[in-house]
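Quick heads-up: structures coming right below.
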Structure 1
Amino acid sequence: MVDKEAFDDTEEECVINKEYKIWKNNIPFLYDLVMTHALEWPSLTAQWLPDVTRPEGKDFTIHLFVLGTHILDEQNHLVQLPTDDAQFDASHYNSEKGEFGDFGSVSGKIEIEIKINHKGEVNRARYMPQNPYIIATKTPSSDYLVFDYTKHPSKSDPSGECNPDLGLHGHQKEGYGLSWNPNLSGHLLSASDDHTICLWNISAIPKEGKIVDAKTIFTGHTAVVDVFWHLLHETLFGSVADGQKLMIWDTSSINTSKPSHSVDAHTAEVNCLSFNPCSEFILATGSADKKVVQWSPHNETILASSGTDRRLNVWDLSKIGEEQSPEDSEDGPPELLFIHGGHTAKISDFSWNPSEPWVICSVSEDNIMQV
């Protein structure tokens with residue numbers, strides 16, 4: 001049995017390496033921009049910040065994004081990275097390897113700007129839309145933290161001490177889902193394995209101390225995996241859980257144990273959801289084989305998803321039902337617009353760039369970040 005498992009692992013590794021080489025050879029024909037960067041440690045979270053700098057007289061822009069380290073028995077950090085928006089040079093052909101893929105001039109343009117000590121691994125980090133300097137994080141315990149990164153030095157304290165600007169109390173276990181209200185400043189939702197959803201209002205910061213208790217606790221799920229505020233209605237949010245259900249809640253309701261709507265969304269655990277930024281009645285969910293799903297902020301019919309197959313798929317829902325030739329159908333359904341196959345390990349998270357259409361950042365379990 002052990003020999004068979006070892007053989008299967010070796011065979012899978014060979015397949016992954018072969019697929020990666022094919023992908024690398026085809027980069028110039030698939031992309032206008034490619035950046036690959038090896039992180040020191042893996043990150044479970046990735047999110048672009050809205051800030052964009054356009055240096056005068058330069059032909060590039062500088063973007064910021066947030067990552068978090070995920071390592072055992074080592075100091076973890078909340079990390080902010082700046083990256084120059086550079087073009088992949090298709091003329092870089094390695095004749096010895098017989099492939100394109102000289103990333104040297106591009107990968108050097110990604111560097112750490114701020115590193116903040118964190119209490120344990122960073123399960124997720126998300127910035128507040130009304131003030132991108134404010135970042136909420138989830139730890140591997142019941143602790144939920146808030147940082148204002150302008151109040152922290154660019155280099156982390158060598159002592160390893162974590163000094164968040166706020167601590168959020170209300171959960172009993174860890175979780176992953178985290179969502180800021182885009183219409184109400186300071187309102188933060190989180191999902192937890194303790195079967196609850198907590199709502200905090202950090203605008204009501206206590207005069208003394210740095211602890212904020214949950215304003216409201218919602219119950220009704222099994223272990224809650226993800227939460228997401230509606231992008232157009234300030235009191236509505238959705239949640240999904242291991243119990244295969246999608247629930248829609250209204251914070252103006254006095255009943256915190258009964259959602260406004262509850263549907264059986266899948267036949268397996270539901271891991272993620274995302275409301276469409278343009279159409280108020282449309283949302284997407286991902287089940288056990290899809291770890292992340294996000295709508296494009298620039299196009300109401302474009303959706304991206306990633307899963308355990310190391311792929312990041314981009315979908316165009318306006319093409320559902322279109323006729324295909326037998327040859328085209330072998331590549332997937334008509335709505336499957338593009339497959340990014342650059343990762344050799346499971347994708348942990350990805351993020352659409354809010355300023356540049358069609359630009360996505362993704363991170364995988366083998367420490368690789370790609371743009």
Structure 2
Amino acid sequence: MKTFDRDDDVILCRQFVVALVDLAKQSGVHPDRVLKGTQCFYSDLTMSNTLISTKEFLTIIDNAVKLTKRDDLSFILGRKYFSSQLGALSQALLNCKNIAHMIKLCQLFQFQLFPFLFFTLIKSRRNNEIKTHLLLNSAIGSLTDNQERFLYEFVLSACTGALKYRFGESIPVTIRLPYETVEHIEQYHVNIGSKPYFNQPLAMLSIDDKWLYHSIDDCSLSLKKLAITEVKNNQKNKVYIGFTQAVCQFIHSNLTYNTCKSCSATTDISLQSCAQYFSVSPATLKRKLAQHHTNFQQLLDKMRRQHAVFAIIENQQSNECIASSLKFNDIPNFRRAFKRWTGLTPSAFRENEQYSLLT
């Protein structure tokens with residue numbers, strides 16, 4: 001699959017920027033001020049196929065939040081996203097017969113939906129109860145705290161809003177977020193519905209599988225099929241993922257979430273093996289990741305931390321199982337790494353009420 005970098009023009013203005021600029025304009029902020037620092041002009045927004053880079057999109061987010069001083073922009077942007085911003089793809093998603101099908105479409109058309117974030121789907125089973133978990137990560141490298149929070153709020157508002165729209169009620173989900181409790185917590189209650197858990201070591205949305213396959217009324221499989229065909233015809237082979245996402249998925253493919261056995265997809269998870277996978281030199285891989293304000297070790301630590309935390313809070317695996325699946329040579333090395341990632345040893349993490357409430 002093709003990848004894109006932060007400077008590549010891949011985001012449709014009409015999909016994200018127009019709505020964000022209009023919201024800022026309603027707050028008395030001139031569009032030119034919101035677009036400052038980008039190569040996009042207000043007149044460009046009237047053209048249907050104007051593209052900007054993810055770097056420019058992040059700049060527009062920063063400008064809009066700073067100038068409007070509003071804490072609801074991300075939620076408003078997300079709330080109507082599925083129903084009004086996606087054209088034929090909206091019709092396809094809103095005619096799915098259950099949430100599982102909606103998730104599948106989100107995976108297939110991630111580039112059109114959320115080019116800046118991606119999710120990893122993982123299952124867990126406990127006491128005969130099966131849950132589906134969506135782990136959220138940046139597809140475009142390191143983000144500032146404000147950018148990360150804005151994008152998570154946007155995606156969660158879009159997803160929970162779509163579910164409420166189709167079911168006619170809020171669906172019970174568990175949301176974990178990696179930042180401190182926000183001052184505008186009322187926006188979460190109003191726009192997301194579920195109580196989020198803050199200060200968590202990962203960003204994750206979890207849902208019981210009994211809801212995942214719960215039939216949705218008034219869906220049309222014929223309309224869905226027609227809409228998907230239209231979306232595919234409009235794609236013209238333009239399917240990309242962020243380069244950072246591609247590296248994270250390479251790492252993830254060599255970790256095993258639901259077993260104690262070490263995955264044998266590659267002999268190791270290193271900068272060299274990753275560079276070989278992408279058919280570039282280690283120096284080129286370093287340079288490309290630097291353009292995304294990150295490096296291979298940071299991504300490796302992040303994916304391993306997520307794996308270890310999930311294995312503890314959801315699968316209740318032992319240190320030996322987790323160390324093996326993460327390809328650590330011995331348990332002490334894993335304990336030291338886990339403390340470096342989370343500030344706690346695995347044992348202390350298991351005993352911490354802040355995390356045990358999630359189990």
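Just so it is clear, none of the values below were taken in a lab; they were calculated from the coordinates. Given the structure is predicted, the values throughout are model-derived calculations rather than measurements. Cβ atoms are built from the backbone, for glycine too; each structure is taken alone.
Where is mean count of other Cβ atoms within 10 Å over residues 19-26 largest, in which of 1, 2? Each step should come with its number before you reach the end.
Values: 1: 15.0; 2: 18.2.
Comparing 1, 2, the top value of mean count of other Cβ atoms within 10 Å over residues 19-26 belongs to 2.
Could you figure out which one of 1, 2 the value 1.1 for distance in nm of label points 7 Å out along Cα→Cβ at positions 307 and 339 was computed from?
Details: 1: 1.1; 2: 2.2.
Source structure: 1.
State the single structure among 1, 2 that was used to calculate mean count of other Cβ atoms within 10 Å over residues 147-154, giving 22.0. The partial results should precede the final answer.
Working: 1: 14.6; 2: 22.0.
That value comes from structure 2.
Between 1, 2, which one scores greatest on relative contact order in percent (Cα under 8 Å, 6 or more apart)? Working shown, then result.
Values: 1: 13; 2: 18.
Evaluating relative contact order in percent (Cα under 8 Å, 6 or more apart) on every structure, the highest lands on 2.
The value -14500 for helix-only ellipticity at 222 nm (-39500 (n - 2.57) for each DSSP H run of 4 or more, over all residues; to 500) was derived from one model only; which of 1, 2 is it?
On the way: 1: -2500; 2: -14500.
Attributed to the structure labelled 2.
When mean count of other Cβ atoms within 10 Å over residues 163-170 is calculated for each of the structures 1, 2, which structure yields the highest value?
Values: 1: 17.8; 2: 14.6.
Max of mean count of other Cβ atoms within 10 Å over residues 163-170: 1.
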